[in-house]
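These are the structures, in structure tokens.
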Structure 1
Amino acid sequence: MQTLNLEEFNNLDISPYQVYGLDLDYQQSFSINSYLENKNDTIDNDQLLNIVFADIEVFTNNAGVFPKPEQAKFPINAITIYSTFEKVFRSYFLLQHSNINKFPSKDEIPDLINQFTKDLLVDKYINSDEKLEIYMFTSEMDLIRACWGKIREIDPSVLSGYNMDRFDLPYIYFRLSNLLNKNEVEIGKILSLFGKIKVEKFGNEFLIKIPEMPVSDLMYLYKPRDDGGLNMGSKLSSYALDFVADHELNLRKKDYKDEGMSLDTFYEKDPVNFLLYNIIDVCLCVRLNQKLKHIESYNMLRRLMKTSFTSSLRGSSILFDTYVNYKLNSENKFTRFGIVEETAFSISNDEIANLYIPKQMKQTIKEISAATVRAILGRFPGAYVKDAKAQILTNKDGIIIDLDASSLYPSMIAQLNISFDTFFGKIIDPITYNFLAHLEPPLKAKIGIPQQIYSNIYEFVVKFVDRLKPQNKGEYVQNYYLILAYLLKKISDSKRTIQQLFNQDTVEDYLILKRYLLPAIDLFDDIHPKSKEYNSFCNEYLINNSLPVDVKQLFIIENILQPSLRVRKILTKDFEEYLRSNHVMLSLSGCLFVKHEVKKGLFIEFLKNLKELRNSYEAEMKKYSKDSVEYSFYNMRQKAVKVTMNTTYGLFGQSTYRFSNKHLAKAITTQGRLSLKATQLIADLYLENLQNQK
């Protein structure tokens with residue numbers, strides 16, 4: 001790695017190969033350094049967390065609308081918090097003119113606390129070692145200051161609640177903003193020891209980030225991924241706190257609707273039980289996490305992946321990114337800046353206006369977002385699912401076999417040594433060679449790519465989309481054609497030939513090759529009428545055990561993830577020697593991976609260690625009864641490891657992850673599909689043999 005001071009940086013032409021680690025955010029960098037310095041912060045040591053659970057109530061004055069956090073028009077009339085270290089529930093309650101005479105006086109509060117505690121113990125909302133405190137206020141501002149002052153005093157490791165991320169915390173922030181005339185300095189002083197709050201908008205929702213308090217939303221942790229969560233709970237018809245608590249704990253929220261009144265009316269007419277309602281919401285959060293240990297699971301995950309607690313909740317990309325950079329940094333290696341950005345682009349209205357549009361194409365798309373480009377260029381075949389027959393089968397129809405492979409994708413990853421650091425290269429499918437041959441003459445002559453080539457591409461796109469059968473066929477056709485036409489125009493405008501780009505000498509050559517030419521080849525491969533899920537050369541070589549007679553030479557992309565990227569041409573007859581001399585093995589998708597004996601991929605060892613770790617937790621778990629603390633502890637750990645293992649495969653094809661590449665993902669799915677189809681064939685032959693023996 002080359003280190004430059006500011007003067008050198010200003011005076012030199014900086015190559016992308018000289019800048020490292022610049023696009024790691026501060027949390028990643030701090031986490032990596034912290035784990036490198038503190039070797040004892042590992043999952044081998046159990047770690048108790050000081051968690052504060054919180055829940056707020058809002059008085060809308062019977063407006064009949066749900067209070068929107070970003071508007072925060074209505075006062076907060078109750079907040080209850082709980083500290084896992086102190087084991088104390090603290091309730092902060094706002095009394096107003098409508099109910100002030102219906103609530104016990106200050107002298108009567110101890111009796112109220114005793115009654116609440118007794119009722120909550122009987123109904124199993126609290127444990128015998130937990131206490132309750134109640135504080136009354138006539139000023140909303142004083143209530144918020146007192147509550148948050150106590151939270152800052154407790155200084156929790158994690159702030160939690162149910163729907164905390166999307167309601168409670170944003171509402172508190174924006175309510176303070178309204179009360180303090182949007183004075184960010186004063187808001188920061190109340191909510192953070194550092195005096196700074198970060199607000200991020202996602203669609204119509206806001207995330208409030210307090211530097212010293214990671215937020216772990218129990219609903220987000222519980223919900224499955226396809227319902228927008230982190231997949232730690234069960235698939236349910238509803239994820240309301242009342243429904244989940246009933247399902248998991250056989251406990252419910254305090255009911256007030258049987259009396260036929262709204263929550264606002266409940267607050268006005270029966271403030272005592274209203275406050276109990278708020279307390280019980282927090283009790284449910286505490287009991288849910290006590291049973292499920294979802295927060296502790298992610299604390300384990302952040303130590304396993306060497307990241308911060310907040311990063312562990314943000315998704316697989318940053319989780320694995322930090323882990324890989326930790327592993328690299330431990331070997332005094334670093335990540336080159338801008339890897340993802342090298343292939344990221346959008347297509348503007350003006351750029352589309354300069355493309356050749358076939359007369360047959362009805363153009364409605366004026367621009368293409370970077371997300372759409374990523375989705376199309378990153379597309380690869382998924383899992384193999386046999387087409388089902390719509391019929392009812394019984395034992396009279398014969399033997400029914402259910403084929404389901406155990407750890408199929410991890411097995412494929414291990415079998416082929418699939419990892420970004422063992423990814424040697426890829427054979428360009430020979431079905432694209434004629435396409436490249438037709439491109440080369442006009443590129444050499446610098447006359448622009450003929451319209452006929454674009455017209456032929458459009459016809460291929462239409463036939464390809466017909467095979468896909470999407471609902472929005474017209475948009476698919478336009479997106480695929482416009483992206484490929486854009487890539488070709490960029491190559492043509494570069495005034496470079498195919499051969500020049502295949503043997504790149506400059507940074508500009510490298511960027512054009514990686515950003516435009518290789519994606520164009522991939523996309524043409526996808527839309528080609530003879531395109532299959534596998535590489536045509538590899539199918540002939542691996543499945544039919546022969547070299548194709550009509551393919552005299554091969555183009556192989558080497559060092560795909562390195563600055564030394566290039567495309568090498570070899571004679572087909574020399575291919576076996578090429579494999580031997582480079583110590584690589586071939587996948588059905590055309591990818592080449594370094595052999596295990598030369599280097600084991602980072603993710604291979606990672607998955608192996610995770611599997612062994614999960615097996616050990618499951619073995620320990622089975623030693624205890626299901627209702628024991630020990631069973632819950634080891635069950636939580638094996639689930640956290642399982643989530644990490646299942647996430648690993650998806651990462652290979654995730655376009656936003658810096659070390660991903662769709663060819664890695666395709667190598668896994670193609671090999672997996674082959675295994676399942678081969679197993680299906682064997683099963684069919686077995687059943688046929690049984691039938692013939694009758």
Structure 2
Amino acid sequence: MSTINPNGKEIVSVTTELCGKPLTLEVNRIGFRTTASVLVKYGDTVVLGTTQVGTRPIQLDYFPLSVDYEEKMYAAGKISGSRFIKREGRPSDEAILIGRIIDRPIRPLFPKGYRAEVQVVASVLSMDPAFRPDMVAMIAASSALSISGAPFDGPVAGLRVGRVNGEFKAFLTPEEREQSDLDLVVAGIESGVVMVEAGANQVDEEVVIEAIAWAHEAMQPAIKLQRELAEKVAKEAIEYELVLPNEDIQAEVDTWVDGRFGAELHHPYPERNALINEIRWAFHEEMAEKLGEEAYDKETRDEYDEAFTMALHKDVRRGIVDSQTRPDGRKLDEVRPLSSEIGILPRTHGSSLFTRGVTQGMNIVTLAPLSYAQIVDTMEVSDGERRYMHHYNAPGYTVGEVRRLGSPGRREIGHGYLAERAVLPVLPTEEEFPYAIRSVTEIMSQNGSTSMAATCSSVLALMDAGVPLKAPVSGIAMGLMMDGDTPYVLSDIADAEDFAGDMDFKVTGTEQGITAVQMDMKLHGLPVEILAQAIRGSKPGRLHILEHMKSTIAEPKTNLSPFAPRIEKIKINPEKIGAVIGKGGETINKITSETGAEIDIKDDGLITVASSDAASIEKALNWIKGLTEEPEVGRVYEGKVVSIKDFGAFVNIMPGIDGMVHISQLSKERVEKVTDVLSEGQTVKVKLTGIDERGRLSLSIKEVE
């Protein structure tokens with residue numbers, strides 16, 4: 001094959017081994033008009049990573065970076081399972097979450113003040129079913145950025161790590177993922193870790209720390225390969241200007257605020273915020289008077305306001321580093337005041353209100369039959385279901401702003417998923433609790449770590465609803481500020497510390513261990529040793545919050561709400577599912593129409609029957625039992641005599657199942673003729689005494705007597 005593409009450019013390809021398989025990066029074969037495009041191959045997975053850097057001047061007060069992960073159904077040899085829409089449209093929640101996972105380690109690696117439009121797209125063109133393609137997509141996105149000429153301080157690589165039989169492994173098969181008690185994503189650069197996200201089945205903190213270290217070491221070949229590609233391509237750097245605060249303005253503002261911040265502002269929220277607003281307004285009034293209303297236009301005012309905010313952030317850091325005092329006066333490891341209630345809404349199946357400082361989340365739980373589970377139709381999963389769904393809402397009024405109401409954005413989806421993931425390991429199985437469960441967190445007030453408020457409020461509401469959780473889960477948001485090489489770890493961070501800090505991370509778990517982790521860093525990577533200190537530091541605060549939650553409700557309620565549907569279950573032989581469904585669904589339709597019950601059937605033979613009427617459920621269950629019940633030796637049945645022979649009688653004990661009562665088993669007295677004691681159509685009680693190798697049933701009337 002030619003190494004020159006149709007446009008006369010050399011096709012450049014580099015390869016290394018990553019976790020036991022060849023990883024190949026290829027440039028100039030596909031995507032001629034992009035700023036940069038890289039085709040990445042790993043196993044049978046092929047991902048195209050593209051970067052487009054805008055050339056128009058941008059007047060924005062933020063970095064307009066967009067990162068998207070594109071699922072292509074054809075990559076997995078699938079056509080969408082939707083009945084009406086067959087082409088890819090709105091990304092699935094799973095695709096949005098993976099896009100966020102790729103975005104989070106990339107964003108902090110651009111210089112502060114960079115404002116050019118940058119779009120990164122990772123498109124999965126072929127998917128190896130042996131492993132998930134998301135980390136290959138992260139490498140593709142980083143590779144494209146690394147040769148784009150944009151000021152990207154990468155490259156970045158990522159690994160999704162599990163633990164099978166006590167050993168860490170990346171690129172797990174679906175079967176290995178089922179066995180693993182850990183699902184950890186680590187993204188890093190050569191010198192340190194940039195992002196961590198994990199779900200875990202109550203795993204010890206030390207195991208998570210070991211897994212992060214293992215992943216960072218294992219991803220190094222992918223980072224070195226991207227550097228090799230960048231050196232071969234040698235793309236010319238794109239010129240840019242950073243939008244940074246004017247140094248003269250910053251110096252002027254720093255002088256003005258001197259003596260106005262510090263201990264005077266160490267008050268609980270929202271009193272602190274009110275004091276800051278008073279100082280901010282006084283500052284702008286004085287600057288407007290000094291410069292003149294005409295000179296102090298919107299653009300100038302915004303520049304001075306940004307400098308004021310920077311001075312405020314420096315004051316927050318100074319207080320923590322110099323005196324270990326936080327903006328609201330707390331100690332570094334102190335959690336804000338806690339309050340919680342359950343059963344606050346009269347008609348819902350479960351509800352709670354959890355308050356931590358000024359952050360507040362209300363959660364509502366709804367129970368329904370299993371047929372209400374969400375069908376998941378993505379490139380990776382075929383006919384999967386989400387039986388537990390956590391949805392998160394945070395309108396503008398929760399931060400005191402006017403915002404248009406609309407569908408949830410990437411942040412809302414991400415926060416809801418983190419809280420969902422935190423609870424999944426402690427949910428009962430379908431057999432233990434045959435309900436679909438929807439948990440909705442309505443954030444009522446925000447001042448830091450609403451995803452952890454969503455976690456805590458959801459657990460309280462689930463317990464209020466009577467969902468038999470294996471153990472309660474709590475969550476805490478931690479912060480980190482670096483002063484040189486000295487880390488300062490903060491428990492339960494609020495907005496001011498988040499904005500001024502170097503990292504925020506959330507940890508959820510039970511008394512036994514961790515169930516979820518999410519870490520985002522503003523620094524260009526941190527050593528594993530510092531992350532370990534932060535993870536260990538989170539445990540006391542998390543357990544403190546858990547104790548508070550247990551004081552509100554220690555165990556799940558034993559009774560469901562009177563407004564929740566009643567559901568009973570029965571497990572049958574999967575081979576008998578057809579008998580319940582009937583030809584063309586005739587039997588099951590008849591059961592539901594005559595009993596009024598709602599019936600769900602799983603492939604493993606689990607049948608759930610739901611209704612608000614207990615008699616309706618009992619009638620449907622008895623009907624199903626009659627269709628599927630297996631004969632049980634030693635049990636007494638009431639049956640009908642269907643035929644009489646010289647040697648005995650045949651009795652029907654279950655639909656389609658007859659057994660024989662030998663003449664010697666008709667009575668304790670000697671019987672000369674069967675017709676002396678039985679007649680066809682007669683109802684008798686018989687005991688099943690045996691089943692031979694051919695499945696024939698031996699019955700006895702004598703043993704019943």
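Laboratory data are not the source of any read-out in this text; all were calculated from the coordinates shown. Keep in mind it's a predicted model, so treat the numbers as computed, not measured. Cβ atoms are built from the backbone, for glycine too; each structure is taken alone.
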Work out which structure the value 96, 80, 55 belongs to, where Cα extents along the principal axes in Å was derived from one of 1, 2.
-> 1
Mean count of other Cβ atoms within 10 Å over residues 130-137: greatest across 1, 2 for structure 2
Out of 1, 2, choose the structure whose coordinates give helix-only ellipticity at 222 nm (-39500 (n - 2.57) for each DSSP H run of 4 or more, over all residues; to 500) equal to -9500 when calculated.
-> 2
Looking at mean count of other Cβ atoms within 10 Å over residues 298-305, point out which structure of 1, 2 has the largest value.
-> 1
Who wins on mean projected area of the Cα convex hull in nm², for residues 370-425 alone among 1, 2, i.e. which is largest?
-> 1
Computed 10 for relative contact order in percent (Cα under 8 Å, 6 or more apart) - originating structure among 1, 2 | 2
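Taking mean count of other Cβ atoms within 10 Å over residues 42-49 for each of 1, 2, which is largest?
Values: 1: 11.2; 2: 22.5.
Between 1, 2, the highest calculated value is found for 2.
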Out of 1, 2, which structure matches 0.15 when FRET efficiency 1/(1 + (r/R0)^6) of positions 554 and 618 (r between Cβ atoms, R0 = 35 Å, to 0.05) is calculated?
-> 1
